[in-house]
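S.K.: Following are the structures in question.
Quick note: the coordinates plus some simple rules give every number you see, no bench work behind them. On a predicted model such as this, the values are computed, not experimentally measured, just so you know. Cβ atoms are built from the backbone, for glycine too; each structure is taken alone.
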Structure 1
Amino acid sequence: MVERVSFHDEIRRNKIKSFFLAIIIVVIFAVIGYVISQIYAPESLFFFLILAIIASILYTLISYYNADKIALASVKAVLASPVHHRQLINSVENMALASGLPIPKICVMKGSQINAFASGRSPKHSVICFTEGALEKLNKQELEGVVAHEMSHIANYDIRFMTFTAVVIGMISIISELFLRSLWFSNSDSRDKKNGVLLIVGIVLAILAPFLANLVSLAISRKREFTADATGAKFTRYPKGLADALKKIKSENLSPSDNHRFPKAVAPLFISDPFKKKFTSLFSTHPSIDDRIAKLNAM
């Protein structure tokens, strides 16, 4: 007998895990900052931090305030037609009522695979986009399940949450790069004065910290997908709809051109990996479809 799982408990668990994973990224940033401060004078660290913060925040803010436009342009999406896409529009309007969210901009993109994504910095500035394949292959309950999942990303402010992690990861990458480059320009006298072991630790951290931070970010992305599944089940009160949609996604047999239609940069936004990787790993943006289906079936 399958042990039943409350979607409320599932949402809470995954949000807590996402929060602690985000703290790990902040800790990585703090550790590398501390080590560099022990190697260089405090004013040097301040210089590194200012450059890292300015560069990371500027880049991320530009992406953050234009996330929906960038995503739609990259997949060549068009606005949904009230005539040809009436079922999709109705499903989004129903989920907006169920969730208490404003109705997002509704778009459609070409592609025979079943997929969809949501983007935007806030519920008032959000967009939801579906492939033509999803509209053709999903029945009403399955389509509503996928719509609810995407609306959940909007309700949970996932773009804002991932933007925060992107800022910190950006600062980790920039401060690591500045530190490594600074070693080439420091004179031999200053280098001799440094603690040799501490310097080696700093170099190792500068190399590994961006990699580790990105691994944690991918883990956060997978947890946010589980959270969106559970929140979507709360909106529809029918987890089977999304579970059945995921089964159809898993069983799709698509040509290589269909699998590589979309840019890799927007892949984390989709409900499933558009590149159809066979195995889930530490480097995956999405959790295993089988795990997602099992959790939904247990709700």
Structure 2
Amino acid sequence: MSISLKPDSIRALALDLDGTILAPGGILNERTIRAVNACQRRGLQVIIATGRAIDGAEPYRAALGAEGVMIYFNGAVVADMPSGKIIETTLLNKEAAAFCADLSRETGVYYQVFFPGSKEDPRITLMTEQDMPEREMYHKHTGILAEFGDLKEALGRPGLEGCVKCMFLAEPEVQAALRPRLDERFGGRVYISQTLKTFLEIMNVKVSKGQGLKLAMERRCLKREEIIAFGDEENDLPMFAAAGFSIAPSNAKDSVRAAADLVIGSNAEDGAAVFLEEFFALDS
């Protein structure tokens, strides 16, 4: 492997989950677990940086044995694990979420909203108005099943400051039809990102995995040049910019592969694990 980066200069790995270290079907293979665990035994810190909710990412974090400040909801929530203590939450304004609810009602495209917890009940909850196959698909993918409720009514609750994120679940051609409507309405005042093939997410414009990684770096006393970031989707690009070195699997989007410092084997081939084994000369 011919890259100028030196193994001894790296202190942390920022790892996207879906499409990157997870094999197709959301599977965390044993080879990846072994490689990440071996890196941790060498003293490397592991930062999970995912679009998933905390609950949806927790089985993978636990399997990897990673602890410390992690990045969830594409950076909208930064939490210390395994305690679950929220370090920072950046909310999307209620008006943006309500507009998307109206757009969903008009178009029939499945839509759901993550609501922040309260002092009395800190749990982040997921709500939708539609009993559609996408609800169960998201449940199967993440382990989180959206509750039913009137979103406009929920968004109008007294004291609610905003939502963690909202998202449409639809095929790319349907998303392509929605994007102009969203761009016309918001004009860059919100962060819109396709995080998986069928996931179109809307968040506060200040949210990104890059901002989340910067906060994690500060809390973990890390410098950017000490971090390798791994990712496959457009929501990983801000994280690439924040890290010293970036890696994309061969299954990543064209734009992500073009932005990465190195392209490795696909997630179906345990590409991240192979890289770690070779770069850090890990025992097999």
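S.K.: Consider the structures 1, 2: one of them gives 11.6, 31 for Rg and Dmax of the Cα atoms in Å, for residues 69-116 alone as calculated from the coordinates. Say which.
M.R.: Only one of 1, 2 returns 11.6, 31 for Rg and Dmax of the Cα atoms in Å, for residues 69-116 alone, namely 1.
S.K.: For distance in nm of label points 7 Å out along Cα→Cβ at positions 53 and 141, which of the structures 1, 2 scores highest?
M.R.: Across 1, 2, distance in nm of label points 7 Å out along Cα→Cβ at positions 53 and 141 peaks for 1.
S.K.: Of structures 1, 2, which gives 0.30 when FRET efficiency 1/(1 + (r/R0)^6) of positions 173 and 269 (r between Cβ atoms, R0 = 25 Å, to 0.05) is computed from the coordinates?
M.R.: Structure 2 accounts for this read-out.
S.K.: For relative contact order in percent (Cα under 8 Å, 6 or more apart), which of the structures 1, 2 scores highest?
M.R.: If we compare relative contact order in percent (Cα under 8 Å, 6 or more apart) over 1, 2, the biggest value is for 1.
S.K.: Here helix-only ellipticity at 222 nm (-39500 (n - 2.57) for each DSSP H run of 4 or more, over all residues; to 500) has been calculated and equals -10500, so which of 1, 2 was it run on?
M.R.: 2
S.K.: Quick check on the output: 5.4 is distance in nm of label points 7 Å out along Cα→Cβ at positions 77 and 197, derived from one of 1, 2. Which one produced it?
M.R.: Checking each candidate, the match is 1.
S.K.: Moving on. Ranked on volume of the Cα convex hull per residue in Å³, which label among 1, 2 comes first with the largest value?
M.R.: 1
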